[in-house]
1. Here FRET efficiency 1/(1 + (r/R0)^6) of positions 338 and 386 (r between Cβ atoms, R0 = 35 Å, to 0.05) has been calculated and equals 0.85, so which of I, II was it run on?
2. Looking just at FRET efficiency 1/(1 + (r/R0)^6) of positions 178 and 450 (r between Cβ atoms, R0 = 41 Å, to 0.05), which of the labels I, II belongs to the structure with the highest value?
3. Taking Cα extents along the principal axes in Å, for residues 66-433 alone from the coordinates of each of I, II, which one would give 75, 49, 32?
4. Can you tell which of I, II yields 22.6 when Kirkwood radius over Cα pairs in Å, for residues 234-497 alone is derived from it?
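Any read-out appearing in this document is the output of simple, stated calculations on the displayed coordinates, not a laboratory observation. Bear in mind the structure is a predicted one, so any value in this text is a computation, not a measurement. Cβ atoms are built from the backbone, for glycine too; each structure is taken alone.
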Structure I
Amino acid sequence: MLYYKKNTKVREIVKKILILLLVLSLVGCKAQIEPPIDNDCDDENLEDSCVIDEKEDVETRINEIIENMSLIEKASQMVQAERSSIKAEDLTNYPLGSILSGGGSHPNQFDDNADIWYEMVYAYQEAALNSGASIPILYGVDAIHGHNNLYGATIFPHNIGLGAANDPELVYNISKATAKEMLTTGIYWNFAPALSIVQNISWGRTYEGYSEHPEIFEILTQSAIKGFEENGVSATAKHYIADGATTNGVDQGDVDLSEQELREIHLTPYIEAVKAGVDTVMISYSSIQGKKMHENTYWITTVLKEELDFEGFVVSDWNAIHQLEGSYLDQVTKSINAGIDMLMEPYSWKDAVDSIVAAVNMNMISMERVDDAVSRILKVKIERGLFDEPFKRLDPSYLYNDEHEALAREAVRKSLVLLKNENQVLPLDKNQTIYLTGEASDSVGLMSGGWTTHWQGNTASNIGVGTSILDAFEKVTTLNGGSITNFQDASTVIVVLSEKPYSEGMGDNFQLTLNSHTASPTNLDSLKVAQQAQAEGKNVIGILISGRPLLLEGYLEYFDSFIAAWLPGSEGGNGIADVVFGDYNFTGRLSYTWPKSIEQVGIQSYREAYDESLILFPYGYGLSYE
C-alpha cells in the first residue's frame, strides 16, 4: 500500500494555524464574503487534492491505531475464524480481524431469519469493540449469487448465466441488491465475485466463472465490484490467480502455463478489479508450475501489490495454508511473507495468532510486514465505515422484495440461451396443453445449484423463495385457456434435464454426460419420454438446468427446441416462462464453448486455432426469435 510519508502531527498543526489566520483575515469583511457551503471537495478542479486529504486522514487514523496496538492485537487482526469455533468472549484475549460464516454455516439452523443473523453479528461486534484493541470485526460470507446463506434471500442466477447475459448494468444491479440483502444482517464483506476464467468445464466450480474468455471479464468485472462497494459491502476478487486454468480442470490443481499467458489471459480480471478499487483479493488453492499460490511472493507481492498497486488486503482461502510444506509455524510464516495479510483459519485461529507472534519474536516475520498487513486491514475497515457505524444494518424489508424479485427474473430472461428451434416451435402459444417432466421441473432447489442455503446446495423443491417451472407454466396456461396435463393429452412435451447441486471438489466431473455422477438420476427416463413424444408427433422442448455445458451426444435429435438455462435461481420458473411464451426474446449467448465430445473439453475460444465448425455450439452462439 502506498501511504504518504509526511510528518502528520506537524502537518496538522500547520494546517490549524493557516485556518486560524484565514479566519482572522476575513473577520473585517464578513458581510461581503459568503461562507463556503461545504468544502473545497465540491470543486471538480480540486478533486485530486481532496483525494489526497482523504488518504492522509485515513493514514493518520491508521498510524494512531497501530501505535497503540500490542503484537498480539496486531497478530489477531491478521486472522479470521469461523463462527462455529469462536465465542464472542474469545475476542477479549484474541481481538480477531474477522469472523466468517462458511457455506451452510448459520447462527443456529438453516432457516434462521435476518434478525437472528444480525443478533449474532452484533454480539461479535460488541465484544470486539469492548476488547482492549477496540477494533471492529469485518464479518464475511460467500454471497455469490445473492445472500445465499440466508434463508429467504433472493437467489440470482450463478455467474455462468450472467456471463451469457453479458450485461454490465444487470451485473451491477445484482451486486447492489445482494449488498442490500447482506446489510440486513449487518454483514459488510462478501467473498465475491469469482473471477475464474474457466478453461476446462470438468471443473466443479465452472458455474462460478462468467466465461472461458477474458473479454467478458473486461466487460463485467468492474460492474460486479462497484455494485457491492458503492452500496456498502467490501468485495473480494477471487481466486488469485488462474484457478480456472488447472490441468484437466482438477480442483485445487496445478497450472502449467507460461507467465505470458497468465498475464495476457488470467491477470485480466484482476487488473479490472484493482481499477474498480476492490477491497480484498483471495488467493487460490491451486499452484503455478508446482508452487502453491499461498506462498507465491512473486504473484502476490511483486505483481498484485507492487505492479498493479493493489491497496486493499489479501486473504487466504479456507485452511489453504495447511497445504504448504513444513510445520504450522512454517506455513504461517511462508504465507504472510509471501504477502497474505489475513489468514482464513476457521478452526486453528488461536494457533494462527500465536504462530504470528512467535514468528515475529523469532525474526521469521518482520514487524514491518505485520504493520503493513494490519494497515491494509484497518484501511478497509475505516473506508467501509465500520469504525463510525459498526452496528449499522438495513431493514429486513429489503430481503426478497418486489424490486429484487423482478431483477432476478430479468436476469433469468437475459441469461437463457436458445440452442435449437426447428420449425419455430418456440415461442409457445399460451393456450397450449403441456406435459412437463424431469425432477428439476418442480424444484427451486435444483434450479439454484450449489452455494444455496448449504455449501453443496439445497435439493429441496421448496427453499423458501421462488417459483418452479411447473408453477410458472401452470399459471400462464391457466390464465390463457391452456393447461398442464398428462402425456397423452398434451400437444407439447417439455423435458427438463438437470444436474444435481454441487460445489467445489464434489462437482469435478470428467465424463460430463447426462447420466454421469453429477447429473440428475431422472435424466435418462426423461430422455425416453422425449423420444416417445417425438415419435408421436408432439412438439418436444428441452430445458437444461446445469452449471456448465453437458455432452448431449445423440439426444439432441429428440428435441425440436433446446434451451440452456444454466442455474437460474429462485426466479427461474417465471423467467423461463417469460421467454418460452414469447413475452420476451432470447438474448443470451454462450460464454463457454459447447463440445461434441469429451475430447473437445478444454478448447479455448480466444486462441487463433479455434475452429467453430468442429464443435457442437461455439462461444458466442445463441438463437433469437425471428
Structure II
Amino acid sequence: MQRIYLKSFIGSTLLMLFLGGCKKVLDETPRSTFTPQYFETLDGVQSGITSLYSGMRNIYGNGYYLNSCQTGTDETTYGQNGDVNFKSMDLSGAATFDATSSNSSVLWNAMFPNINTASGVIQYGVTAGASASLIAEAHFFRAFDYFMLVQTFGGVPLDLGSGVLKFNTSSVATSTRNTVPEVYTKAIFPDLDTAISNLPTTGRLTGAVTQTLARTILAKAYLTYGWWLENPNGIPTYPAADRTDPNGHNAQWYYQAAYDLATTAIENPGPFGLQATFYDVNLATNDRNNEILFYADHSSSLLYGGITSTSYSTGSSPDNFAGWMEQINYPTITNATSPDWSKVVSSVQRASTQDLGRPWYEMAPPTAVLTTTFADKSNDSRYDGTFDAVYRCNMNEAGLNATYSSLYGANGMPIGEGDPVLTFLDSDVTSGDTVNYTNSTYKSSVGAGYLPGRADFVVEPHMISRILYPGNWKLGPYRTDNGTGLGNPNAGSYRPWNIVKFSELFFIAAEAAVKGATTTTVTGAYANDGTARGLINVLRARAGKWRFSRKDNTTYIADNSAAMTAATPATVDINYILAERSREYFGEGYRWYDLVRTQNWMQYAGSYTIGEGKAFGDRVVSNVTRTITTANYLRPIPQTQLDAMQTDAATKAAYQNPGYN
C-alpha cells in the first residue's frame, strides 16, 4: 500500500493530460515531479490537473479504504476471510482498533499530496496563462480532499510547510492541525465557491468536474457543517474548538444553504440526471452514465503506477479491487456429474463478470440488511439491483460442457448453463415445505439447504453468515476480452469507481428539510413539492421501476412507483432518510460518513446479528455487541504519520485524536 507522509510534500508522479477535444477520458503518461517553475507553464498546469484525477484511484477502488467506510456500520461486518484489517474496523473486539490498524490511513496518505498539487496549480496557474475554468478544477479537488479529511479526522493542517494553502516546496518534519471551523471556512467553502463560479456546466472531457458536481459537494459540506455546529448528541471534536462559525452563521443557516444549493442543482442539472431505473445506474455496460457526477477511472487504456497486468492484481492502489471484498467464495459451490451425486465438480467457477469476480469474502452484511433494510424485494428494485442473490452455473465458460451435457443439483434434478445453483431466498419460508439444511444427501459444499422440487440450493435470510451471504453486484468487474471463457477474474477491475451521484442532491435537500430548512416547490424535470417526502419520493418512484430482473435473469417490465411513493411515511425523519440512503448506496462507501454526520453511529450499529459461519454448515447465530465510543467518531491519525514527524513524544500525542494514544 502506498505510504506518503507530511514530510514528503515536494511532489509526486505527474501524469500528462492531453486536452484533445475528441478524447472520452483522461489519457495519462508518467512524468517527473512538480516544481513551481513547471507549474508556471501550461504544460505543468495541465499535468497537475490530470494528476488530481489519477490520484483519486489511490483511494476509490481501494478495498481497504472501502473497509474503513463500511465495516463497523449497520451495513457491514467482517467476513469469514476477514483479517485484522477488517476485524479491527468492526469494533466488536475481534481485533484491536488503533492508529496502526485503521484503514482510514489510505485517505490520509493519498489526499495530502493531491492537496499540495492543487495548491500548486492554484498558486501558479494564472502566471502560466491557464483559464479560470481549468484552475477551478484544482479548487474543486482541494476542497473535496479537505472535505473528506475533515469528516474523517477532524481538524487537519492547512499549512503543509510553505504557508496556509500554499504549494509546499520543502521537506518538512512537523505539522500543526487547524480546527474544523478553520478547515471549512478557510479552505472548503471558498474553494467550492470559486469552483461553482468558474466551472462549466458540461465538463471539458467526459469525467471532468462540473458546476453541478461542485454544487453537490458544497451543499453536502454545508449540511455536514450544520450538523457539526448543532452537535445534537455532544460528540467531541479535535483539535478543541468552540461550536461557533467564524462567518457568524448558525447551524440553521447552513441547513438552509444546503437545501437551496441542492434544489438549485436539481432544477439546473445540465447534462446530468437520474437513470430510468436503479438497475441502470450500476450496470457495468452503462458505466459513466449521466447520473454519475464524479468517478475515479480505472480504464484498461490508462497506464498508471506501473501496473499493466491484465490478468492479476496484488490488491493495492491504484488498482480497483474493492469489489473483491464483498464477494463470497462462490467457486466452492459444487454440483454432481450424475444424479446419484457420486462425483462433484465446481459449477460456478471464478469469472470476470459483474456478478462474480475475485472472491475475498472479507466483508459481510449483518442479517438485518436482508430482513429489514431490504424488506421489500417485490416493489422496490434496489435489492435486485444490489445483490448477487442467485449464483448461476457457468459450465460452458469453464469448459465442462465438453465432458458433461448437464450437471445435477438438489433432488437429483439436472441443471445446465445459466441455471440457478445457489439462491438466497427473498424471505424466510414460513409455510409449506421447510428448507432442509442437513445436506445428508448432497455435497453442495457451501452449507445451503434445499426445497422439494428445486434443483438449486437455497438460503433463507436469517441463515446468512460470515461465509455465506449474497455478494455486492454493483461493484463487480466487467471486461470486454473474456471471449467465450472465464476471462481474467484475478485482475483488478477496469470499471470506474463512482464517487458522487446526481441522486445525492435529493437526499441532501431532504435531510436539510428535516433539519428545518424552509422548503419551496422544485420545478423542472424532477418537479415535486420540495418537502423531504416529495424529494425522497422522486427516488422511491424510480426504485419502483423495473426493466430487468436479475433474480430471474430476464427482461421484466414493471412500474411499482405508485406503491412505493404511497408507502413513504407522511412525515419523513432522519431515520427514514438514513434507511433510504442505505437502500440506494448500500456497500459503496457512504455509510460510515452518513452515520457519523448525523451522530447516529452508536444507535444504528452498536449491535448486530449474523451467523458466525466459521465453516460451511456452521449455523451458530451470534448477537454481537460493538464498543463504539464518542472518540471513535474521528478516525485516528495514522501511526505512520506520527512516526514521520520529527518532534517529541508529547507533541505527537497532542497531534493524535483523543482515545488513540
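1. Details: I: 0.85; II: 0.45.
The correct label is I.
2. Details: I: 1.00; II: 0.10.
With respect to FRET efficiency 1/(1 + (r/R0)^6) of positions 178 and 450 (r between Cβ atoms, R0 = 41 Å, to 0.05), the highest-scoring structure among I, II is I.
3. Working: I: 75, 49, 32; II: 76, 47, 46.
The read-out was computed on structure I.
4. Numbers: I: 22.6; II: 21.3.
Answer for the origin of the read-out: I.
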